[in-house]
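Structures given as structure tokens follow.
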Structure 1
Amino acid sequence: MDPALVALARAAGSVLFTVDHHRGSEENQPGWEHHDPELVDHVTGRMDTLDQFRRKMEQAGLEEWVVAVVGDSSAVSAHWGAPLSLVFIDGGHGREPAWADYLGWAPHVAVGGLLAIHDVFPDPEDGGRPPYELWCRALASGAFTDVMACGSLRVLRRIGPGI
């Protein structure tokens, strides 16, 4: 969790919601490059990072400011009811999970709010395509304008309706 984001939320008298199923993405699964067998629940045999997340939030003193919403991103976004000032998409990089995150969460960004997309690589040699495609779609929609780039992170501001 980025301390700067937490500081901004605190200054605004708000909190950060983090939505994660805590089962790891594709590259965290057995046989993949970023698999960590210590994160496998020995009872279920599935990845489970929730206990580590909770421990890190407690150690950092952030439990009051960071609210964990544990569940499938699509299910949560379908039932989310409040406009958001910031949505940060940094989930699965496959086509289906990336588009599900964008289509589910971009409509919740309030006018003037920010949509941040991580791992945007214009050159396909540098990384996967789905986050780049989301960024292109957001710009082409006319609903968002480019605000800044920092490495592979792109930040857009909502200026009108649409996705």
Structure 2
Amino acid sequence: MVGTAGPAAAGTGPWRIWPQSDPSLCLQSGGASGRDITVQPCSGSAAQRFFFRDSPDGPTWQLITDDWGLCTNIKGGVYANNTHVISYKCGAGPNDQWYPEIWTTTSPNYYSIMDKAGPTMGWNVSGAVTKAGAPLVIYGFKPSYKNSLFSWRTF
């Protein structure tokens, strides 16, 4: 790990977020509350635009979907490998608060997106091979897993 990025590093957005394992795929909101966040071919749709917002009790962020204004959230607050990350009403709970840790310093920078409550749990694109439609899950972080590292840029 190189360091932790603060909210100022991301600005406000909207941001396109992609996994290191396949930069042609973007995170995409499933739409309504309770639906999975997945990776899909990048299209620039509102479902693929996210905003970083300071969490209620910082220094973490909430990641807000542009299409429905929902937070990325650990389904049911269950901190276990392969628990899905979903779109859900934003709250003050730790299951929708995240912090990025920078792992690469070459352009583009890649980050692990770690959960506030389970600091060893972070985002991961489900499956050994990143493919369109795969859900975003939380998983015990290993920096050697390219499907556990993400980057973002403005649209």
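Nothing in this text is a laboratory measurement; each read-out follows from the coordinates by a stated rule. Here the structure is a predicted model, which is why all the values come from computation and not from measurement. Cβ atoms are built from the backbone, for glycine too; each structure is taken alone.
A few comments on the model shown:
- In terms of relative contact order in percent (Cα under 8 Å, 6 or more apart), the structure with the greatest value among 1, 2 is 2.
- Parent structure of the calculated result 31, 21, 18, given that Cα extents along the principal axes in Å, for residues 51-90 alone is the read-out and 1, 2 the choices: 1
- Test item: FRET efficiency 1/(1 + (r/R0)^6) of positions 59 and 83 (r between Cβ atoms, R0 = 25 Å, to 0.05) calculated as 0.60, pick one of 1, 2: 2
- Structure (1, 2) behind the derived value 0 of helix-only ellipticity at 222 nm (-39500 (n - 2.57) for each DSSP H run of 4 or more, over all residues; to 500): 2
- Answer label among 1, 2 for the case where distance in nm of label points 7 Å out along Cα→Cβ at positions 43 and 67, calculated from the coordinates, equals 2.7: 1
- Structure from which 1.8 was derived, distance in nm of label points 7 Å out along Cα→Cβ at positions 19 and 131, options 1, 2: 1
- Computing log10 I(q)/I(0) by the Debye sum over Cα atoms at q = 0.12, 0.16, 0.17 Å⁻¹ across structures 1, 2 gives -0.58, -1.03, -1.16 for structure 1.
- Label whose coordinates, when FRET efficiency 1/(1 + (r/R0)^6) of positions 75 and 147 (r between Cβ atoms, R0 = 25 Å, to 0.05) is calculated, return 0.85 (choices 1, 2): 2
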